[in-house]
Structure I
Amino acid sequence: MLMNVLLLSIGLWAVWTGIKVCEQVHGIALVLTGLIVLVWGLTVSPLWLQILVEVALIALGQFLYKLYAKEFLRNRRRYTKRLSDCTQ
């Protein structure tokens, strides 16, 4: 159990640090390494944790989709005005 928590926390830390780093090459390397470690930690974790993570990711995806759709519908007229002002 400690190995699961350790791998997942190192993976999350690496992804977070990779997003925040200014150097692009190091950031990409950290994000990819963090994702590999996250997947590794998730595969060795128990089934209940895998299902919990999957449900949390689905809920987060639904929340972000609704947020994006609401924002897009709210600003739809502004986007169409911008596109109509473009010259071809």
Structure II
Amino acid sequence: MICAPWKYLIFVSLSCLVLAACTEEPPPTLGPKDIKIVDSLYQEQVLLLKPEMDSICDLRQDSILRRAVDSMLTQREEEIKKQLERIRNQQ
């Protein structure tokens, strides 16, 4: 059975469409102008939020510092206990 050339053309065209539809689109990229816009918007937002972030940091500084010091002291106490046990086991 001999197929007409147009059937091959239709088959190849449909195959290309199906294969093209199955591929993922490349991730979007930003051009230099877009990067400059995004950067300037970011800088504006940082300037607007900085006073609020600083005030939150000031309010939480005591509790954060206390927690950090407690954690360091706990860790150091464990190290001291391990060293004392090792010294006792050596004697």
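No lab work stands behind these numbers, since they all come straight from the coordinates. These numbers come from a predicted model, not from an experiment. Cβ atoms are built from the backbone, for glycine too; each structure is taken alone.
Comparing I, II, where is distance in nm of label points 7 Å out along Cα→Cβ at positions 26 and 74 highest?
II
Have a look at I, II and say which one yields 16.1 for mean count of other Cβ atoms within 10 Å over residues 10-17, as calculated. Going through each structure in turn, the value belongs to I.
Suppose volume of the Cα convex hull per residue in Å³ works out to 143; of I, II, which structure was it derived from? Going through each structure in turn, the value belongs to I.
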